[in-house]
Structure 1
Amino acid sequence: METIVVNHIAKSFGETQAVKDVSFSVRAGEIFGLLGPNGSGKTTSIRVILDIYQPDKGNITILGGPMDEEKMNHIGYLPEERGLYQDVELTRNLTYLATLKNMTKEEIDEILPVWLERFDLTEHQKKKTKELSKGMQQKAQLIAALIHDPDIIIIDEPFAALDPVNTQLVKDLLMELRDKGKTIMMSTHQMNQVEQLCDRLVLIDHGTVLLEGSLKDVQARFATNQVLIQTDSELPEILPGVESIKEEGLYYRLTPADGNIPRQILQHLIDQKVGLTSFEIATPTLDEIFIKVVSEGRNGNEENI
């Protein structure tokens, strides 16, 4: 089920066109990555989805129809800029924000301690927001976005200021919510988190879509026939069928010569009695794909992407 449908939206501010033509859809039970460099139109697109901005053209469908006040109560939003009141203690902050989502005091009193415990904030609940570390504030902001059990979760840079332990905590939580059928749209610059979490993604720049699809399909689209190997042997300077050998940390990257395929390279290595501890076809990282697509788009090659 498609719970968010973005249909050819555009938005300008004076002479600046922040979004030119963006379309994509997000389904229930998936984590969807909204990616793009700074100034690409991501935040404007999110604000159009949330009905903060009205699009100049195009439309948004949320949970089967246009946005209304009732549907807003089914959305949890984590902005990149923290929105907690700095001079108010944590529990009062979160209680107030929960009431804005139509939660009763009884509901809040029941569920808030559970969230504070999960995020290891119980002993800090009486502190003012400004007395909390940046990581603690990020976790508090996540609670504010999730406490009302929303059907749609839109999160902008969810891992900002989090240490590895808390990053894993949030990742586990997002996967848990996805498995419960929640719709999760995540905007982040951390491509490694997208690779680990996102089922599908869209990449936009200068307000237009450059790339869309499942992570698996996107990586397959940019795959090469290069291979990565680990070996406990000395590699010969020249290998039959190999155009170049590049050392990359614990690995060697082998680029086949024209007409050769990875299986032939493997056979050549065996014939040369090279002891292999691993052999794999090199999959391009999302960082590499991101840089390639954005660079080509900015060089006027959008039609070839």
Structure 2
Amino acid sequence: MERYLDMKNKIIFDKLKEPASIIKNDGIVLFPTETVYGIGANGLSSEAVEKVYKAKGRSTKNPINLLVSSKEMIESIAKEITDLEYKLMEAFFPGPFTIILKRKDIVPDIVTAGGDTVGVRMPSGEIAKKLVEEAGVPIAAPSANLSGKPSGTNLNDIIEEFEDKVDYIIDGGDSQIGLESTIVKVVDNVPHILRPGAITDVQIRDISGSVVLDYLKNAKNELLPSNDIAHYKIHSKCVMVYDGKEQVSNIKALLKNYENAVIICCSENICNYTTENVFDMGAKNNFEEISRNIFSLLRKADRLNPDIIIVEGVEEKRFR
């Protein structure tokens, strides 16, 4: 890969002009956002977006979100934006928040899988936001993972999958957040969370007064980007164990059934396991650290081809 830009330690914005030009000319760029790495192309070009689908091995029935850099760019691709939708964007843009809006005709059918809505996100990551600004077009940017694998949160995890499929690679080091954006659609003036992410239901409720957790219904929605559970699938058998005070003892009991196991656990519990492969996902109360690490650790564990991967669960209510 000749076209590689190292920005792990220092961001030089002028150097983003070259990859931005590639995007404007229907090329594909692999780049970091604050959530996960993305594989991006000109979101207003059917030909460019088709390349992204092919590179990921992604079904064209699964729509792609567009990254934007300004209110003006949002209004160039979306219409009939309601007061609440503007209010939510003002609260969470830029950041790990995607909102489903009515699309304008300028957005190609391939982006939306033929639907009349489009997912819009304004990234807070400096590289991603500046790349959109320099390109001057919305960037169609699904997560940089082959369909059916966990999202990439650092370049090392994904470079072999994409180095021969993209025109330019930007290395920004580890993702700051490590979880994908929360996806919301406003229905009858109430936000519905279609995919959970870094922005919580409590944060959204603070803005809107109410919220509906649609993702708990487990209903597959073909017009929602990356909502299928297979999006997070790995090859190895994987279970999550959360039993409060009995968590460690129950994991130890489970380990007796397997000769080759990998454990992904909280820092405080590493000393409790004698298994050869035990990975530290972060302190149990540091959810930001856990979110940054979990996708990368799942990939690392999967590469060992274990009989089972056991992940320590955390208390869900602490996220709210």
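Where a number appears in this text, it was derived from the coordinates with a stated rule and is not lab data. For clarity, every value in this text was computed on a predicted model and none was experimentally measured. Cβ atoms are built from the backbone, for glycine too; each structure is taken alone.
Data overview
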quantity: Structures 1, 2, by distance in nm of label points 7 Å out along Cα→Cβ at positions 191 and 295: label with the highest value; calculated: 2
quantity: Label whose coordinates, when helix-only ellipticity at 222 nm (-39500 (n - 2.57) for each DSSP H run of 4 or more, over all residues; to 500) is calculated, return -8000 (choices 1, 2); calculated: 2
quantity: Mean count of other Cβ atoms within 10 Å over residues 31-38 - structure with the largest value, from 1, 2; calculated: 2
quantity: Origin of the value 133, where volume of the Cα convex hull per residue in Å³ was derived from one of 1, 2; calculated: 2
